[in-house]
Structure I
Amino acid sequence: MQYPQPITKLIESFSKLPGIGNKTAERLAFHVISSMKEDDATTFAKALIDSKRQLFKCPICGHITDTDPCMICADSHRDRSVIAVVQDPKDVIAIERMRGFKGLYHVLNGVLSPLDGMGPEDIGIPALIERLKDENVKELILALSATLEGDATSQYIAKLLKNTDVKVTRIARGLEMGRSIEYADEVTLIRALEGRRELF
């Protein structure tokens, strides 16, 4: 059956979201059309537009923010001698949720993946190296996901900093292979951070 164009466009829009197949996209579209009040739909649409227009990457750490710099970088109570390197902003949220880490972050917004055309220049590695020149960082914690790409990225960064005064550690393997940080529970994350080990 051919849907009217507005429904087709709505289904296509929902299907662009990760993990949303065509059937789920149809269900979501029809929920918006038949069950959602117009005010709620307008609020939802405005939230989407506002998030795209008002949010940007912090110029210091790369985390998503609506202030320059982000609240974490601007917080004078944070330990500026320690930086946790993470893959994306969801990892910052996961670590912050456990309330045990008081250092700063550097969000790479990706990992090395030659098959996907992602090299060091395509993620936040050059910005990280520049940042380490300017700031008095004593320890860099590599808190990347336990995947082949995450491991390769960690090794690459550790080798770049091998002959510097910065201590490079990696979170412990409380995380199972292939699992993203954002899905780990708080206890596992705390243990992973506490059990970090130095690379090289």
Structure II
Amino acid sequence: MSRMYFTADLHLGDELVARNRGYSNVNDYDEMIVETVISTVLEDSTLWILGDLMGWSSRRDHALSLLQHVQSKTGAIMHLVSGNHDTCHPMHRHAHKEQSKYFGVFTSVLPFAKIRHNRGDVLLSHFPYTGDHTVEQRFNQWRLRDYGLPLIHGHTHQPAPTDVARPNQVCVSWDAWGRPAKLHEVMALLEADNIGGA
């Protein structure tokens, strides 16, 4: 069993995203997210959240409180790779003042990260190498460059984990999975494209 999980774009407390995902009541939406994560993540696992915990900065404390509940129920070690909606992302001018607020829930808070799988490096970022969920690609100065390493990301809100326009990458957005994805599931998609874990 995989003991490492990935998810992104939870958008807790975000009424617009809740409606787009079929919920008329944002509290029902938040409860569904929390209960799904708790029922999916095995005890004492590692959970990487690749950005956009909430939709708006005013919902930061609400989102962190819900994730603290997840952490207490699962005992998971939780890491955050921040996204554009997270107040601790360095794109925000007060990020250095915000970061400490996240450490009550997360073991680490980073703009990007790297893990090892089968002796190969895999990058983690909120942003894909290329692409967006808007017509124009945004946040270019915050994206990693593609030098051939596989990338696990969020941000695009795409309905499927992979996109032929974005090879070498797997999206773990809630829109693509509806739950946290297990490491072996993500790596199987990367390896099917002959790029993962090499």
(request) Supply the structure label, taken from I, II, corresponding to Rg and Dmax of the Cα atoms in Å with the calculated value 15.6, 45. (result) II
(message) Given 1.00 as the derived value for FRET efficiency 1/(1 + (r/R0)^6) of positions 7 and 63 (r between Cβ atoms, R0 = 30 Å, to 0.05), which of the supplied structures I, II does it correspond to?
(response) II
(request) State the single structure among I, II that was used to calculate mean count of other Cβ atoms within 10 Å over residues 135-142, giving 17.8. (result) I
(message) Quick check on the output: 22 is relative contact order in percent (Cα under 8 Å, 6 or more apart), derived from one of I, II. Which one produced it?
(response) II
(request) Could you tell me which structure in I, II was used to calculate FRET efficiency 1/(1 + (r/R0)^6) of positions 23 and 71 (r between Cβ atoms, R0 = 35 Å, to 0.05) as 0.35? (result) I
(message) I have 1.7 for distance in nm of label points 7 Å out along Cα→Cβ at positions 111 and 159, calculated from one of the structures I, II. Which structure is it?
(response) I
(request) Assign the value -8500, calculated as helix-only ellipticity at 222 nm (-39500 (n - 2.57) for each DSSP H run of 4 or more, over all residues; to 500), to the correct structure from I, II. (result) II
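FYI, it's all coordinate maths here, none of it is from the lab. This one's a predicted model, so the numbers in the text were calculated from it and none came from an experiment. Cβ atoms are built from the backbone, for glycine too; each structure is taken alone.
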